[in-house]
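Next come the structures, one after another.
Bear in mind these aren't lab numbers, they're just calculated from the coordinates by the rules spelled out. It should be emphasised that the depicted structure is a prediction, and the values quoted were computed from it without experimental measurement. Cβ atoms are built from the backbone, for glycine too; each structure is taken alone.
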Structure P
Amino acid sequence: MSAALATSRYARSLIPARAGIGLRFRHHQEVVEQRPPAAWFEVHTENYMGGGSAPGYLDAIRRDYPVSLHGVGLSLGSAEGLDTAHLERVRAVVERIEPGLVSEHLSWSISGGTYLADLLPLPLTEEALAVVCTHVDQVQAHLQRRISVENPSTYLRFRHSTIPEWEFLAEVARRTGCGILCDVNNIYVSASNHGWNALTYLDAVPPSAVTEVHLAGHSVRQLDQGQVLRIDDHGSRVAPPVWDLFEQALKRFGPVPTLIEWDTDVPALEVLTEEAAIAQAYIEGQQNDDVRTNAA
């Protein structure tokens with residue numbers, strides 16, 4: 001990767017350990033024209049594989065900002081194998097954009113050759129672990145670079161799962177050398193839905209593997225008998241308990257690139273900038289704590 005960066009046509013490729021913003025279509029022109037003070041942007045890889053104006057906007061934005069690619073379509077957990085045509089499309093975007101980070105989800109979305117427009121949960125078994133690791137190895141070999149794998153938000157569990165999700169994710173990173181994209185909102189949502197301890201999850205994530213953190217909003221649905229279901233809909237500001245969990249993550253991982261995601265009811269860019277500023281304050285607070293600790 002260092003050789004690729006050395007010959008980059010872009011001034012900045014590495015993603016800084018600062019707060020960035022998820023770039024959405026409605027903000028393309030505003031970002032190009034106004035060049036807001038964002039540290040970096042992340043885009044969904046699949047949105048820039050075709051024609052139209054989107055790839056051109058991304059090329060223009062990439063000239064001024066570091067960019068990371070976040071995929072939703074590789075289906076790393078599919079028992080049917082990778083879609084090699086889709087993987088080749090991912091490679092083409094990677095080569096054109098030269099992203100600082102490339103990531104995908106710990107999920108599956110292909111069945112019988114049909115793409116399902118959702119990130120579906122895996123049975124957490126040794127068999128599924130082997131499938132995911134094989135696919136991560138294949139993706140990294142094809143792209144000739146390390147990728148990161150994101151922990152999902154989940155709403156159900158398979159009865160025959162035998163491995164806690166946090167151990168499963170850590171083992172994928174250990175076997176393949178991939179990074180971990182630690183989605184703090186997803187941890188909070190899944191922990192609430194399943195009765196997990198979110199701090200136990202964070203403690204199991206190897207700090208050296210964490211390449212990025214995601215933050216987003218979620219909604220709450222009241223079920224029968226007083227039960228609550230949290231839904232990772234990326235449609236609101238980051239919730240206070242997620243900020244608290246983010247602070248705990250920073251204590252364990254140190255400052256890392258941190259993204260504000262917002263995918264439904266996308267607000268004005270200034271709202272995302274405000275959320276990123278809050279995340280940045282948490283990051284800088286942890287940096288100051290580290291300085292004081294080292295000086296003691």
Structure Q
Amino acid sequence: MELRHLRYFVAVAETRHFGRAATRLNMAQPPLSQAIRQLEAELGAELFARTTRQVQLTSAGAAFYEDALRILKSIEDAARRAKRLADGCHGVLRLGLTGSASYRQLPRLAHIVKRDLPGVELEIHPDMLTPAQEKSLLGNGIDVGMLRPPTREDGIVHRTIAREPLVLVLPANHPLAGETEVGMAQLRAEQFIMYSASLRSVVNDAVVRSCLAAGFYPHCAHEIGEASIQVALVAAGLGVALAPASVQAIPLEGVVFLPVPDAECVELALAWRADDESPLLRNLLTALAANDVFICRDIDAIDDTEETREDHAS
């Protein structure tokens with residue numbers, strides 16, 4: 001059974017006349033009549049009771065008409081969905097997220113997607129540090145990552161969306177809590193709450209470098225796996241932490257945040273596979289660039305993606 005036969009049948013059923021149906025379909029009447037006879041033969045049932053002046057649906061024809069309408073509508077809907085997906089206007093975008101990114105940058109990105117790409121659904125994969133996001137990107141577990149560069153794997157492109165200093169997170173009753181700022185050298189004797197070394201945290205690396213630059217190596221009293229736990233342990237008085245400034249958005253009593261001028265800064269970036277040619281990704285990058293999300297505004301993230309693809313191809 002051909003789809004065109006269903007459309008021919010619906011036209012005859014709705015006009016009750018082969019001539020008018022042929023005009024509506026922009027075709028000659030004889031081929032239309034022949035197609036309807038072929039359809040009836042294939043079904044083994046008469047669909048129309050024909051007279052010299054008009055045609056009427058038989059009971060089988062009336063039932064088939066309702067089914068034909070549903071089939072044609074379903075096919076049209078499927079075609080529209082396929083086109084929207086091909087255009088990158090609809091679909092699911094899997095977003096990996098490092099813990100501290102959820103406080104400020106995730107709401108910003110989600111707002112842009114909801115407003116500018118209303119047919120796109122974000123599927124959030126939370127609490128993934130940079131190495132885990134890189135692995136998931138290359139394994140096609142996520143489409144985009146919000147991570148802390150540098151990335152160590154080939155085949156991944158990233159663009160910076162935020163730069164933030166490390167701040168000191170202290171219990172409110174800590175002797176340094178009343179200071180306006182703290183130098184790294186003042187933290188030599190402190191007990192640090194840090195990410196587990198096995199997670200290969202980019203923030204950990206920045207903390208260690210900041211301590212080494214001040215002449216000491218940090219003593220890790222407790223290892224954690226996510227930023228919210230880190231701040232909670234500080235509030236419990238179990239140590240201090242150096243964390244990206246965005247953690248100040250965590251509403252937790254018993255914690256003080258202080259600037260540390262000689263501590264390093266860390267970046268937050270959006271990352272994706274260099275060979276990802278998805279229209280959905282392209283539309284996301286276009287929307288983010290239009291909203292000045294990327295810090296390096298002189299660099300077109302989308303054009304750079306194309307250049308990277310060409311480099312990989314060559």
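Out of P, Q, which one gives 18.6, 60 for Rg and Dmax of the Cα atoms in Å as computed from the coordinates? The read-out was computed on structure P.
Have a look at P, Q and say which one yields 8.9 for mean projected area of the Cα convex hull in nm², for residues 49-128 alone, as calculated. The value was obtained from structure Q. When distance in nm of label points 7 Å out along Cα→Cβ at positions 153 and 225 is computed for each of P, Q, the one that comes out at 1.9 is Q. When relative contact order in percent (Cα under 8 Å, 6 or more apart) is worked out for each of P, Q, structure Q gives the greatest result.
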